[in-house]
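Participant: So, here come the structures, one by one.
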Structure I
């Protein structure tokens, strides 16, 4: 025997031996049994059952008795033209059920199905043909997610608005030619139309001249803005023009944009955000709303010069020499401060200008940058003010207590290009995601920087599948409950809101506004429309601090270009190149009590003895002063905001901020203390519950980035998964359906899974 033949025989023997060993070990057979189950009206014409190898498909030929037509098939596909049931990629013994239903339809009658696809991505379960049996069940799907889907249209009428539409082809739905002519209809969701509504357009303005992210066209009374795909992939909503004089009208002041020309629709503040989804199958249109100047002769004025505080690039709207209003002799219910009187720009309002006036609404023009103390005194009817966000000098003393007591609505209009970009990201992108998902169920996470630093939004969305996740993290010094209060307008039944505050008075009911809150609301000034301003103090002082210490010293940009420079991804998660390691580079202390005396207001003055003297142990059931946010003022303001959010129909839960275990004070390391904090939250505030327990939010030191509540990208992944597990309990996800830590893979923006297949024990073990 030749050597080559002997080698082949030996290889064959080894292979046979290996197969014998596998068989002896009891592995599954190479073939699987596939059987078709059926009931009345169905006949199987081919062999049943059949046996196929793993990964192969099984096919059956079926027919239906007279008076019956196809209804459904489970776990397989059915080609109604050929009468073939196909079970693809078999991996186990399989039973497939096919069902028929009684019908008067004559399947021998041939009808036409014409599929007019609005996108090449759209699919149909039945290939269009000139001869399709009557009674054929057809499923079509609109798959182009880059555009707004309007619906399925037949003979000029919509038969469904759902992206997946199933119908039966019968004679009563066809036209006179026996054809079912189906159209999938899309509407571009990248356009916005402004209607000048009696005004004019300044084509030289920054907004109108456009930029690389949008183009602007003017035709008659309409100005159309078309946003680029790159911009919409990040922002998702339209950024409304701030007031740089793009729209003008002689003798009028632009107050807002509105969905109706008479101003009775939904109003939008200048410079805010709007969803670009079609309205009644049409591109959304906003009308300029104009308020006529108050009669010029009713004002007493004097000339004034106020030096420009910044370069013209930083303050292009600034007018140095103009008029100051020092008196008023009218009795109008709406006071509109003109942009010009006798050709001079009105730039200031003096002390005592409006004393004892009865107006309900005050509209400040975009050029006013100075309002002196005592300008509005005894104006007890004042309820609403339109306020330019470029105001440079206006203290809270501009209004006395009488004038401020009823001022519930302050509508802020952007009159300067945005500044808030690289340092803290573009928080208004978060509002855009919220508005763009208005017709979906969402998990809306509101909190400080521990949210945008420590949440993997894309990962959590994948875990939850049926929910969109909105990361509304901003900063610790933001009044987070403002966002809670505003959710009465943006959230809806089916949403879950998680409030995850850090240890700051500004997140636990502090009424005194801080300028960073106003900074973080840049680009989403419409939020001011949905909060009661009488519940907050220091609005005007905070705005003056904001502009003098920040905006007039920062370089302007555009809403569109922010996606190029922001440190956040499109989900609202903060990303940095050095967040992936396990090194910690900070010296900070975090107290699980979240007492605002420890941080924000008296930072550096706290000590254990002082704390124990002022705030007794909450474990004493007779004492409720353990933390100062249990003060009635804090408690009532927080619960007011929680009630506002609940009024939307959403569920509102308290979620715990991540905490570095190494940074806890000794007193806070006991299970008794931490459990008492859980109880404190539920006893103090009217949440629907807490998301998990405080102890599960305490992580090992190595999982933090640059302070005691900023997780690195490994900690972000772990915390996100823990949030998912706690949400699973709320949503009623069964234990067998809960996904594993890396079951969906590890390729999610901002998350590093450290190569592990399971969730390590990253949390803190409290002392007994």
Structure II
């Protein structure tokens, strides 16, 4: 007779995903409430010594674990699943494809507010007064004017939220005392679900006239009804891609279907939000990291219950549940911001395509500089190409000139020819955009006596000098130190800031053009939301000014009065160690150049370079981005790099370089063993230190895996990850998998 203590459990079992680094599901017994549970619900479960929020993934009969070792679900947190079956399937696919623990993937997909045991549907708490108050309690208020004042206010307003009470000048102590005296009570209400937004009326639609190319693109999109098709709008800057998006969205909104618009940067969200709110008579909401937890949850619920017609968001918005999604738009699809670089390393662009496929709906990718992957998908007939080669309205293509600065005298990084052109355009009451992809005052602080250079102790990188406020910062790990006045080695006070940053150039331009406003737009100057918005409002007045900034101003913004764009240092991407370096540099130059001449006034683009004869710059000056992309694709084919091969990185970090490399050497041995089962179709390169070798006190190493087919890579990595998890990994090592890496740094 078998030992009953070791007998596997044969009853009903729920498989729960828990946000831990473990790549597995956990078996739990039903809760004592005996409610029928569905996949997609959140539950509170015991996990070790903690109680943690998990997600039901599936229900099965029996478990290989003995009944005495199975724990019971403590609490069911939701009435209805947070994810539909299709969205839950997408999230499971994402976890498998990117080789990331399913519990952490599901946790990433929901607002932070409900990663703990808070209700998914927001609740409101209101303090009310009893209809007949206790006389003893009222008498006790004679010597408590503050409490008496609060009671009178609650009675007058017939109930107040804590936020309203605080705004009125009362504190938590007054509330507690009134509760204690049984004069007020707290009433908790769950916010009712919103009703689906009202479909737009075709009679009230606002739209601009389309040119022939725009009409052709729109016709192709709106012919697709409730089935998957991926369109790539390859449109030059200013060609009216956004108008095509909006008219395609109108068709869906008129049918009561929702639309999701993904943008790469938070900085684009307010402008896009305003544009869509002006255009459409339906609720338009946004989701991005700049919102508070409550704001984010409220927007998430509006999309889920169908009360919002349009959601505009950054990459994490792709996981938002919708009541009736009809169209997805990914603007600036080439942008590297769509790839998450830490934790769950997913591509929002690629997941959006899989989601559209799963939910059987059309998706539009748009860019003036499409990624090589998307152009390859056009060539292999996976995407439908839609071309917009003409600028909308009366706008014409800008003229381009390149200034060779290798033998020029530069004043704060600007040549005399460029300064003269800036003066000309400002005199014509136009706006000028100067692009320099370096924040701060200067990239280097050096001692003129002993050649000491300010370096980050946590990273192998130089500290950047900032003037407002005065400090030195590491742009890799975020460390901020007081700006030194003396060299820490020789005590010399002659410290020099070397190189050019946005703050330094701002100071020079303000002195050179005293009567002209200089608006610096970078991550430092736009940390405050209202300040960035006020700068955008100043620019949109059309008054003469100089815009100075980093990549934040290269994407998506429409400033009609900019007639001169200057790219101060175009050389940074020419010699990048990353295989995508030249592609990204070409995209940046093309995108920045596209900010000029977007209205009736002709535009001019000036590019400064110390390597003016470089083949990449010549190609960009003399040919279109499309022609240059063909050249790059041929180069990638020759070198067998993406999109003609598939890459993944196994990354390891440790406080000592040798420990991280030693760990990856073991992984390399395992990868070679597994590769023999795949007829050696998988190539491994490394392990090697990452190009940015040390960051935030950790040495970074990587093992590069390369195959021809996605399916081969997926199967191979799955087996390799299982083997890695069986290793006894030292506590000081952190490792991760990056499938389809956007960069090798």
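No lab work stands behind these numbers, since they all come straight from the coordinates. In this text, all values refer to a predicted model and were calculated from it rather than measured experimentally. Cβ atoms are built from the backbone, for glycine too; each structure is taken alone.
Participant: For the read-out helix-only ellipticity at 222 nm (-39500 (n - 2.57) for each DSSP H run of 4 or more, over all residues; to 500), a value of -9500 was computed from one structure; give its label from I, II.
Facilitator: Working: I: -5500; II: -9500.
Source structure for this number: II.
Participant: Taking 17.9, 62 as the value of Rg and Dmax of the Cα atoms in Å, for residues 174-269 alone derived from one of the structures shown (I, II), identify that structure. If you can, show how the numbers build up before the last one.
Facilitator: On the way: I: 17.9, 62; II: 23.1, 74.
So the calculation was done on I.
Participant: Continuing with the same structure: Given 32.8, 123 as the derived value for Rg and Dmax of the Cα atoms in Å, which of the supplied structures I, II does it correspond to? Numbers along the way, then the final one.
Facilitator: Numbers: I: 32.8, 123; II: 29.4, 98.
Label of the source structure: I.
Participant: Identify which of structures I, II gives the largest calculated value of mean count of other Cβ atoms within 10 Å over residues 150-157. Working shown, then result.
Facilitator: On the way: I: 15.0; II: 17.6.
Top value of mean count of other Cβ atoms within 10 Å over residues 150-157, among I, II, belongs to structure II.
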